Structure formats: C-alpha cells, structure tokens
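Read-outs: derived from the displayed coordinates by stated rules, not from any lab. None of the values given here were measured: they were computed from a predicted structure. Cβ atoms are built from the backbone, for glycine too; each structure is taken alone.
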Structure I
C-alpha cells in the first residue's frame, strides 16, 4: 500500500480499523500535516482506551483476592437513596463474571444518566445474576434509614437467583450474613461488583422517582429525585409533605410536628 496515494479520508477510515505498528510507522513518516493530526488523535484515543482498561482492571482487585481464595460467585451490593427527603431507598446486588469488561463502569454518581442507562443494560446482559430491593418510606420512618438499608441488603442477597459465595458491600457491615463478606468504604469507586450494583440501584430508583413525579408533579421529583434541592424545599414549604416524604427526616418532621401542634388549638 502506497500511503502517499491515500486521501485524508481514506487514512481516517484506515485508522478506525486495527492497525499494526508497521502501518502506523509508515503513516507517521507521511509529511502531510493533516495526516500527522489524524495520527495524533489516533494515539490520544488509544491512550484513553488503555487508561480506561487499566482503571477497570484495578476495579477487580478485591474480586481477584476472593477468586484466589476459591470463591467463584461474588456479589457486589450497594444502595441508592439514603439521603433524600422523599422516596424509597433501593438496594442493588450484582454477580459479575470474572474480569467482565464494562467500559466507564464507576460509582453511579460519577456517571451521566445516559451512560448509566447504557451500563444498566450492559450489566444485565453480562452479569450472572442481578437483583434489587425497594424499601418503602413507611419502613424507613419506622426503623430508620440505616436499618432500612441493612434490611434491603440482606433481602437483595437472599433473592439473587445465583446464590453468591462471598460479598463485597459498600460501607455497611452485615454481621449476620452467612457468607464471607467485606465492607468497603467508597466501595462503589473501588470494586467493579459494587459499582455495578450502584448503577442498578440508581437506575431503578430514578425510574421510580419519575413515576412519583407524575403522581406529585409539584415537587419536581423527576429532576431532584427527592433530594433536598432549593426548589424541592420551596415546594415542600408551599405544599407541605406528600405521601412519599420521609416523616422522620428534617425538615419534614418539624413541618408535621408543627401541623399537629396547630391542630390541637
């Protein structure tokens, strides 16, 4: 192939394919500025891909330790929605095959909504087992958000169709769990399995909040997902709490207390 006879568009199409070092060397020798720019962009893209592959490889460090101990099926567990003023907390659990490649997999908070949806589909396509549990507002108010999260984690692990041999959990210890587990602070950014669970939990919860937005449009749940944004708090003060607001959370709790006190007079 005579490189000098190729047009810029032809070289661009060529670089979209698998190129060996010999061909790249010949392209680098071409003295056309436009070809040099194409090669530079190709190299930058290649470096980004390599860096992402290395990042994903590091995400399996905890899993590899468990694989080395003989555990084959490892569940990652995480939640979405501990902090909002409204809506349920959702817990996700995912058992990934070893070294499953999911580009851009990360803590769900670090991923755009569009990419979360893509990852959600990719996780379901490659995972050995996926499950989620929804813990409603009534339970949160009754036993507190931490205990509701713990309950959801036990529930989701028990409901996995493929029972895990070990578990990696974001931050929360599950002392009554019958399988070996490790509780990892910021685990959704450090473990592939936990990151996958965080994506599942976040997507499922966001979908629920979109449904609640249709029922209670005045609070802007489609946008704020129940978190205490200025707009949400303004709506809360204007309209008062709705059925999915957490009565045990401030400022909802104080609003209800004040309302109850006024009702006595």
Structure II
C-alpha cells in the first residue's frame, strides 16, 4: 500500500507528537504492508501552518532515523489542505502530493461552505487535480449525496479512509464509504493515521476493502493510483454509475495476505 493521507510527521499538527512516535507509526505501517508514505500534515489558513522548509527538514530527520534502524520506507511530502477561498491564488503556500498536480484537500466536517465549486474551478484551470479527503465523513455529504456527485463530475478525485469501512468514524461514514466504492467513484484509499493505532486497524479494514471491490480494484486504489499521483501521471477516473463489482478475492489469495507474507 502507498499511503497518501496520514499525519505521521511529528510536531506539526494533531498527529504524531514527536519523532519517536513517527517512527513507531512507520513501523506499524510496515507491518500491515505499507511500503511508501506521502506525509500529509494539515495546512489551515487559520490554524496549522508549517513552512515547506521545516517539513522537509523533519522528513530528512525521519529518514535518518529509519536508516539508522534499518527500516525501509519510501517517503514523500504533501499536505492535507483545509479549503479556503483564495486557495488557487496561494499555491506557493501549500504542498501538493510530492509536488505533483494532485492536491489533497478537505472540507469542514460539520459546516457547509459556498465557495467549493469556485475553488475547484480555479484549481483545475491552473492544471491542478483536487483530491477530496474522506468525503464519507462530512455532514453535508452524508445528508446530500449529490454534493459528492457534483464534485466528481467536475473532475475532483475522491480518497476515502480505509478505517471508515470498519466503522471507525461511525455508521454513516461506513455506509457512505461503501456506497462510493460500489459506485466506482473512489480513486484512492488512505489511512488518515494520527497514531500507530490508525495503521494497526488497517489489518482489519484492508480485507474488507478487498471483499467489497475485489483484489485488483483494491490494488488500484491502494497502490496503482497513489503511485500515479506521486509521479504526476494521469489517472483514469472511469464512470460514476453504480454497478456491481465482482468479488475476485474469493478465488484468489488476497493482496493483503501476500503483502503480509513478504513483510514477515
């Protein structure tokens, strides 16, 4: 798995508190088959804001610790940007996923903002690809599915949190995450890990994903599309019509099982 959404960089947001915790999180990630991590600390105009140089220095510090302990993990840098009206005019302030065209962004969990469409339009007019983090968790999307459909039709890609599939964020989030997967509207899955526990729970949620969409589709969401994003390659969004997804995991050994065998 290539994780493009997590809060593993230490002392910058509500995730890892120190470098020791960051290393523990990465070790937990490796145990469940994560081979590459694109850090995505919060960026908020009125909250968490860390200069790129500071983030890069922390990535370097983490890399040195991993090398010292003999831990292999490919690391990249991005941010989870809390949407703001002038986002497209301030691209120099934020970090896209590995400096690609793909920008991970989030909405307020409980409030509705009226400038989302305008921000998306401006970003896309500049050649950027907005990736909406955990659409299953927002109050507005849980009450009105057309909000997600509207964004998807405009070209916004969707990233759900894997642990939503095991009810970590509640029944409504789980229900919506499953609906999005079955409608083939999801391009990425991520951990959104804020601690080691966030990664440890993937041992339960990854098999659920494979059962829902099949092994090949799960690989696309966990590995293929994240890799394309990090290397600034085009991602085929397909169609958004609801359809049945074959469950190939019944006849083939699961990708998750193979990953665990390699890690072990």
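A compact table of results
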read-out	value
With mean projected area of the Cα convex hull in nm² derived as 12.9, matching label from I, II	II
Among I, II, which structure scores highest (criterion: mean count of other Cβ atoms within 10 Å over residues 85-92)	I
Comparison of I, II - label where mean count of other Cβ atoms within 10 Å over residues 165-172 is highest	I
Answer label among I, II for the case where FRET efficiency 1/(1 + (r/R0)^6) of positions 61 and 117 (r between Cβ atoms, R0 = 35 Å, to 0.05), calculated from the coordinates, equals 0.85	I
Source structure (of I, II) for helix-only ellipticity at 222 nm (-39500 (n - 2.57) for each DSSP H run of 4 or more, over all residues; to 500), computed value -11500	II
Parent structure of the calculated result 21.9, given that mean count of other Cβ atoms within 10 Å over residues 133-140 is the read-out and I, II the choices	II
Parent structure of the calculated result 1.8, given that distance in nm of label points 7 Å out along Cα→Cβ at positions 21 and 205 is the read-out and I, II the choices	II
Top of I, II by distance in nm of label points 7 Å out along Cα→Cβ at positions 13 and 181, largest first	I
Read-out FRET efficiency 1/(1 + (r/R0)^6) of positions 93 and 109 (r between Cβ atoms, R0 = 25 Å, to 0.05), computed value 0.85, structure in I, II	I
